[in-house]
Each structure stands twice: as C-alpha cells, then as structure tokens.
Structure 1
Amino acid sequence: MSRPPFSPTRRFVLGGLLAGAATPLWAEAPATSLLPRRRGDGGAVRAEPQSAGQLVEAAKLGGAVGFIVADAVTGAVIEARDADQAMPPASVLKSVTAAFALDRLGPVHRFQTRVLRRGPVVQGVVQGDLILAGGGDPVLDTDMLGDLAAKLAAQGIRGATGRLLVWGGALPLLPRIDGEQPDFVGYNPAVAGLNLNFNRVHFEWRRAGADWRLTMDARAERFVPEVHMASVRIATRARPLFTYEGDGGADRWTVASEALGKGGARWLPVRHPALYAGDVFRTLVAAQGIALPAPEVIESLPDGAELLARHDSPVLEGILKDMLKHSTNLTAEVAGMSASQAASLRASALAMQEWARLRHGMSAHFVDHSGLGGQSRISPADMVRLLGDVQASALPGLLKNHGMRDDKGQIIKGHPVQVHAKTGTLNFVSSLAGYIAPPGGRRLAFAIFAADTARRAALPPEAREQPAGGLDYQKRARRLQAALITRWATLHG
C-alpha cells in the first residue's frame, strides 16, 4: 500500500530535527537571539521569548510532556520534544474518530429512527405491535421524538392492539463507556442503537418545607416529559454523593441528604437507553392522543415490520462538528462503532486502530472512540501525521476555533493568527492538537500532550470527579499550550 502524501516516518521526524540543528527554524532555538530592528525601537535589540524547553520546565507539570509542530503541507518538522512517546490523548482522540467516521460513512450520512408496525391499521389502530427502532442517532432528543409522535398522529394513528416494542440493537449495548469513572457522571452514559438526550436524565431537587421535591425528566426545548424508568430517593448520609442500582431493567438512584442544600439540578446517566427512549416516547404519543402500553425492549427486529414514520438525523459532518466543539463522548462512541460495525466497543476500537495504522502509518493503541478511557495511547508525531494527511477532508473545517490565548489562557480577541484544534482533558492529562494558520504564513500542524499517569493511577474512585490538584494541573497545562502556540506562530509562521 503506497504511503499518503503527508506521512513522515519516525526516521523522517528524527532526521528532520537533526538536519535542522544548525538553524532555529528546525530545532529548539536558544533562549535569546537577535531579531530585526523595528522602526521606533531606537536601535534596541529585542530578546526572543523563552525556548520551548524553558516553557516546559516552567510549567512544572510532572510526568511527561511531548509535542511536535510541523509544516502542515510538507511535513517538515519545526520543533519537537519526546514526539515519539505514546501518551493518553484524552478527547483529542475524537479527532481521529471523526476522521475515521468521515472516511467510512461519508460526510452526508444520516442516522434514522423509525416507527414500525406489525399488522394493518384499522380505524387508526395498529392491529399488532408498534415498534420504536433506533438507528444509532447520537443526537436524538425529546423534541425530535415528540415530532416523530406527531407524525403518527398526523396519519390518524390512535393506538395499537399489541405491544410497544423498543429496539436498540443497531449498535452494541454499552452500560457505560468507561468502567473507571464514577457511576453518576453524565459524561459516562450507556451507549446503544437507540439513544435519547445523550442518554442522560435530568434530576432536579427543590426544598419543600422540611423535605425536598425530587423530579426526573427528559427535558428538551419544547417538551419536558416525566421519566418513569429512572427514580431517585434521598438517603440520610454525607457520602457517597450518589449510589446506583440497575434494578429490574430500571435505573434506581439514591442521593446523600447532606449534599442537597436548598436545591439544584444535574444530569444523571441512563444505563438502559432503549427503555428510556420507549418510556419517553409513550408519554409523547399519549399527548397526541395515542394510547400505548408500557414499553418492552427486544433484542432483534421481528420480520415483516412495515414503516409508519421516521426521523432522519442531521448529516454526519454537522454532528461531528458539534461533537468536536462540545466533546460529546456518546457521539464519539456512536460514530466510531457505526463506522466499524464491530460487535463490541473493544473490537471497534481495534478496527479504528488498524485503520489508523494502514491509512496513516500510526502506531497507536485505542480502547474506545471518545478518549474517556485512560488506556488509549498516541504519540504527538502520529497525531500530527494524521492531521497532515486529512487536510483535504472535511475534518480541518470541523475543528473548533481555539483562538490565540494569553498567559492566563484567555482568548485574545481579534488576533490575526487562527488556531483550530481539539482539546483533551482527563485527571492529570491535558492534550491539544490541531492547526495554526498565521496570516500570510504557512499552515502548521501541532500536537501537545501532557500526562502524569502515575498521579492519575493513584486516585481512589471517590476522588476521580474533582481530584485535589487536578484543576491546577489543567491551568498550568493550558498556559503551557498557549505559550508554545504563541512561540510557534511568532517564530515559524
């Protein structure tokens, strides 16, 4: 198989650094150097900013820091440090997943959610079962499901003599994306072929006299239906904050009384996504005058089912752009598993890993598609190799405008240099990869990975949502990223 136009091998990366040792353009520059005089400087010589090595040392992150910046078109390496060291990519992995999904599915792919019937319709009543069948849509929400219910009502459907069946078997069922995360975090939901509201349920509590009023709903912009398959009760304790039981196919939570205060709200993950969607759908069709029994989950679609109505998702390109902007884990897993059509998350991650090796020459290790699992590994050099290879695809235009940042990590408004990149954050892991485009200068591809894996591994489960020192680590890592990008844009744009 021929190598793509941009695909610097490890030898090329190292060779580029060695060959450029005689000029600051290709290797780490000295701490100070003479720059051309500017009019009004009075002949003074300005000192060059700190070298990349000095910036890394000043960040005091601990663990490992690796980076590389290269000409995005030619692949010529400009500056690097430990660029071949494989490190956790965190959510930067979503960029790889987006490239994989675009390649396998195409940018205009759409996911379909269908309502099927088994039996004829007589005077508005289906003579048999009604089936809600998912097609993997990762962005299906309650409003869209409500519109699907309205389509049934518009056809004159009033009920069914049989069951309400729900099917989520278009993709493998994952009870959670990563088993090392706390049970209650909304960014680690179940994933299936039928997903709703990113498989999260809205839990709200309000003080009511000496007690609290608790609600669980599936809210969107227009509809706020109550949820019956998930419930929560108060437990008299301080810790843990939540406990979970998947009792009888439903989600049962307890919440610590001492954590409630006067009131609040948060999204909790759903572990039975098909049942959740069926529960909400039943409420929505009831509002349209369609009476259906409680939903039942089925493992496979029955033969002979005919289409009544369907909802088509937005095109994949738009879905991926939102995924990269908001770093949505469920969308990444759905996109990756839909692209691979593998029978499990592990098999799907391996399929993407093999695709990355064959298509882009990457020596990476993937355990999922979102980067939530801390065991995935990519080297900065491999990440930049992929960024160079995919420039003709839709991916570069989907990356978020990261902006140039000041030494506090704040976006510098109106800065002429454009930075489009994907961030990644795990406990004591921080990553950033994308493109730098100075006005009139050459486009650069870069990857910056930082990880203190020993510190991350030492965290007990109860400390993983907000570990001591975690926020400070991220702030210092982001300041380092901003300083490196400023250096590259200033010296090598």
Structure 2
Amino acid sequence: MTRERVEVAVVGGGPVGLMVACELALAGVGVSVFERRTERVSQSRALSLHPRSLEVLALRGLADRFMARGQRLPLGHYAALETRLDFSVLETAFPFSLFIPQTVTEALLEARARELGVDIRRGHLLTRLEQFPEEVHLEGTCGGGTFHAAARYVVGADGARSAVRTLAGIAFPGADATMSLMLGDIVLSEPLPQPALVVSNLKGVLMIAPLGDGLHHRAVVLDPERTGVPVSEPVTLEELAGSVRAIAGTDFGMKAPFWLSRFGNETRHAATYRDGRVFLAGDAAHVHLPAGGQGLNVGLQDAMNLGWKLVGVLRGWAPEPLLDSYQHERHPVGAHLIQNTLSQSALLYATHPAGQALRAAMSKLLTLPTANRMLAEQISAFDVAYPDPVLPAPPGMAAEPGVTGKRLPDFALHCEDGVTRTLYSLLHEGRWLMLRRPSAGGPASQAVPWGRWTSTVVAEPQGGPEELRPWPSLLVRPDGRVGYVARA
C-alpha cells in the first residue's frame, strides 16, 4: 500500500482547520486539509468575531479583509441580559465585535490558505487513524475510492462529532443536552421596534438581529414550553413563529425561512488536547451552548496557539516539548469557556419568577463599569494570560510575573530607520520578535536559542501598555504575547 506523506494533516476544513493550515503554510510547512463535505455549508452557525479574534487576524495581516466584509458592533451580550457588554472601553485597535457570517469567515480563510499553497481536499471522510513513533497513518473514503496518508502530526478540527478525537480514543466527558433552543434565518414583513431586539420574560427569551444581507433576520428563541423537544426534531416556521408571538406579542410577519434549526446545551470538554502526535482544536476539543458567540472565536485562538508551535518543532527551531504547552495553555481556557457558558445557560433558562428576578439583578450589576468590563474581557478572551514560559529564557532575559504571557495590543513603534510601524505589522510572518530600545544593550536575536525563528527590531514604543515601559528589551511570542523581558 502506498501512503502519501505530508508534514501535517488537518482534518476539518472549517474556519479552525483553515486557520491552523494558514499558520503552518506561512512557514512553508507542507499541510493537507481533509474535509468530509464536498462544498462549504451555506448556513452560518456563528455570526461574529470578537476583539481578540480580530487581533489574531491582524497579527497575520488579515484583519482588513474581514473588516471590509463585516459590520462593527460596539456592544455584546451576556445571556441576553438587558444591559449589554461595552467593548468600546477595551484597550485594542478593535474595540467592537465584528458582525460577519461564518460562511464569509470560512471563505476568506480558505482564500488565504490557497494563496499560501495549502492542499485542500473536499469529500474526504476519515475512517481510520493509527499512531506510530514517528508518524500517524490516516485512511478514509473519497469520491467512491479510498485514501491513505502518513503525517508527522494530525490536527483534529472536525467539529463536535470529531472522527479524529474518536479514532484517537480521547475521552470527551461532559453532559448531554438538557434543553433545546430554536434558530431561524427568516424574512420579516414587519419592522422591529429596534435594530436588534432582545426580549426576556416569563414566556421565554427572544433575540432577533439582521443578518446584514438586507433581507434576512436571525431569530433565536428559548421557549420553556419547547425546550424538551429533541435537538434532532426539525423546526417548522409555524413552531418558531408561535413561540415568538408568545414571547413578544407578535411574530413580526415571519416568512420565507432560509434556515431553521434546533440546538442544545450539550457540554463536553476533551480530557486532553494532545495525544502523542494528535491534537484537537475548536469544537473537536470543546462543545457548549453557543452563548456569547464564543465557540468559533476560541477555536481560532486554539488554532494560532497550536500552529506556531508546530512550526517551531517541525522546522527544528524549538524542542519537541514546546508542543506540550498547547495543552497547558489552551485546556484551561476551554475549561473557563465551559464555566461561563454554563453560567449563561442557567440565566437564559431562568424564565420563572425567581429566575427573572436574578436576571434583573445581574443586569443591574452590569451597569457597574468594573463588572461590565470583567465580562466584556471574558467574552472577548482578553482575560487570557499564559504566565509560564514555553521555551528556555535567552541570556540576560527572564519571565516576569504579571507580564509574561499577557497579550499586547497593537501600538506604534518609531523604528531605528526612521519609519513608524505598528507592533502587529512586525509579526505577520509568525516569528518571535526581539524588540529593543535604541539605548538598550540587550541581546540580539542571535543570542536567542531559537534565533533563526526570531527577528530583531530596534525601536522606541509610541504608547503601549504601562507595564512595557521599564523594560529596555522585550521578546514577543509569535501570537503577540510577552515572552521574556530584559532589565537595563
């Protein structure tokens, strides 16, 4: 049997898998994407990119492509509470959520992947996976035949029912759905009383927002009379409209459904994100109620974290144990995601009098700027930090408690050649960045053990976070986080 050899096989051609592929191909890693669907799906499950995801895209020079196709929304929500989350107070170049259908996000990432030479294979269904000391063997069906491949590493980005996770024997503990909600992309004959409508009362919870195409709106409904309906049962327009009327007093003339679906609050978290040469990312690693629109966003952030680390190891720029840091850094993020979506699930389901009182109290609490910002940072993933160093510190540098692992916003740098550049523009190639002030005599990139993976820029920051100011040299990770600092 002849097996085609690739450096990395990514199983799953959605946004998360494509993001991993882009990270790898950026460094010239040979990557093939195996996607079971023959065409991209036409329905958009996710509808927004949060501030940190926009930063992730900006770190690779891609944000403008997405900004041109989406709509900026300065407010977010937590469990559809009346008081919205204010993203505008966040210290970022993207103090908003970008309303953009998942179909567009996927199309843009696929276009970028093809620009980078990624091999995308649709209609490939994985049926067998076997690990060996130096490679992983994959087998499956395609176009009436079979395929056989061998990869140094495999990334499972193939969703909640992940074949990679199942075939690798990775446990997926959690809880089955205890309730279901309805979703409909429909046309409205009557105008909404406000551009985006949120209603919560004893009859249920309703959210309606325009999809941005000038025609369709998305309605999400939690009807306590219908939450016991199995997720597998199809939704009808009559059922959806009836629940909307019960909650809002009118169905706004709902008609011409483009997509009707039912989803639940099944909650599961992979026991590990790494098993030998197999990794999980996105929904393959964590599933939950899609509260706050976090699933796709956390998946994209998983993808960047894993991608640059695989590059370092595959190119011989970093030791293999670097890959363990993917589990150490991202598994706690997934656990935190599960916790906050369970919290929102409880608040959404609070359609009884005591629950409505709790929702009112929580909504009032969010009028406090500190509380509002805390949840805005949580939904945006700005509260994520990785305090443990991932590689040996270079000579003269060290991890600094409270600074190492923190995300850096984009800010201007007056460079030694007289040109002003932004921090993120210096990270587009996915390399480490040694940032030195002109007066610093600190180490150059050659002094870094992984120097071939590091660029050096001499520049004076024009603004930026306060905690950067004491340090004459700063080593920035490929994902825009502080790695190490050097004292004068």
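Remarks
- If mean count of other Cβ atoms within 10 Å over residues 69-76 is computed and equals 15.8, the structure in 1, 2: 2
- Which of 1, 2 yields 22 [relative contact order in percent (Cα under 8 Å, 6 or more apart), calculated]: 1
- Identity of the structure behind 1.11 (criterion: Cα Rg over 2.2 N^0.38 Å, calculated), options 1, 2: 1
- Distance in nm of label points 7 Å out along Cα→Cβ at positions 229 and 389 - structure with the largest value, from 1, 2: 2
Just so you know, all these numbers are worked out from the coordinates, no wet-lab data involved. This structure is a prediction, so every number in the text was calculated from the model and none was measured. Cβ atoms are built from the backbone, for glycine too; each structure is taken alone.
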